[in-house]
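Listed below are the structures to be examined.
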Structure 1
């Protein structure tokens, strides 16, 4: 039996070592599978975070573009004289300059009424969170006499092209002067609009 024990002992050791190597291999494979699963989950989580970040960047870019467009519109309205302190003296000077530049008879008369809220009953003044319409309108009554219809149309075309502040012609009454039939008597009501800065 001694001869068998000499042969069996190394075989037993080899079998134990083989079993240990199989167990280690299974443990290594299981560890690698678990590591790979964790890495895949980490990669998926990172991909979701990147997708969310991309969406946020797109949204912020859209918001920034919107802000830039609104800032440009605000700048244009400010340059046009709609936003800011109403330049009432400038309006009168511009009207006189336009009239003088069209070389019409010196019969221009005008009255610029005090500013009024455009819609004072729209929102109660004590509503702190509601949007309040702060647009002001300024009534400008213009009277012209002794001019011809072509001259009046030229003056209105010049007013339309050179006037910067937003306005609307409310009414125009045109009558021929009864005495000399030399021209027209014109009365127009113009509304000028402005939005004070807060």
Structure 2
């Protein structure tokens, strides 16, 4: 199975593995995925946006290199092991400025609307990005170079962070809560608490609004 096609939570040698990109999803979503509930089909528009996002990521890397950055370790696999579960993901890369300054690189492409929202509200409007950054920062332990790109205009917003937008302890507590509930056969309360877009959620049929 291709890495990009893996479900948000899967099992390896009997252990649950959470994808780093899913750590900020709604807790209801996570408990449903963890317990094997049948997901709805993926939204085709989102699939197209994801494919376009991967293309734009390559262009952003080219832009950074033209600015003088050196990008290495594209797609490097990182794994975090904990007693109850693992987290696995693939970083966008490591960015070097000269020989002294080294950063964890994270790239996100956005629609015009999403980009404007990010410029106004930052990571508070995108908690799933904050969780993913916290996870990768825990694995790599480097300052962060975050680049947002508007797919419609090509505009870039580059942010350097010494620390992720949220502490990893919050991510860990969220996943541990998912494990505790799932091992009891319970779903989290039906409230979208992770910033995951309800209209495209594959488990929205389990919520009152579904």
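Which structure, out of 1, 2, was mean count of other Cβ atoms within 10 Å over residues 55-62 calculated from, if the result is 10.0?
The read-out comes from structure 1.
If helix-only ellipticity at 222 nm (-39500 (n - 2.57) for each DSSP H run of 4 or more, over all residues; to 500) comes out at -11000 when worked out from the coordinates, which of 1, 2 was used?
Values: 1: -19500; 2: -11000.
Label of the source structure: 2.
Here Cα extents along the principal axes in Å, for residues 87-174 alone has been calculated and equals 37, 32, 20, so which of 1, 2 was it run on?
Numbers: 1: 52, 24, 20; 2: 37, 32, 20.
It traces back to 2.
Where is relative contact order in percent (Cα under 8 Å, 6 or more apart) largest, in which of 1, 2? Present the calculation step by step, with values, prior to reporting the outcome.
On the way: 1: 21; 2: 27.
Structure 2 comes out on top.
One of 1, 2 was used to compute distance in nm of label points 7 Å out along Cα→Cβ at positions 63 and 79, and the answer was 3.5. Which one was it? Could you put the intermediate results ahead of the total?
Values: 1: 2.8; 2: 3.5.
Source structure for this number: 2.
For structures 1, 2, which has the highest computed value of distance in nm of label points 7 Å out along Cα→Cβ at positions 95 and 119? It would help to have the intermediate numbers written out before the result.
On the way: 1: 2.6; 2: 1.8.
Of structures 1, 2, the maximum of distance in nm of label points 7 Å out along Cα→Cβ at positions 95 and 119 occurs in 1.
Any idea which of 1, 2 comes out highest on Kirkwood radius over Cα pairs in Å? Don't jump to the answer; show the numbers that get you there.
Working: 1: 24.9; 2: 17.9.
With respect to Kirkwood radius over Cα pairs in Å, the highest-scoring structure among 1, 2 is 1.
Coordinate-derived values only; no laboratory data. The structure displayed is predicted, hence computed values, not measured ones. Cβ atoms are built from the backbone, for glycine too; each structure is taken alone.
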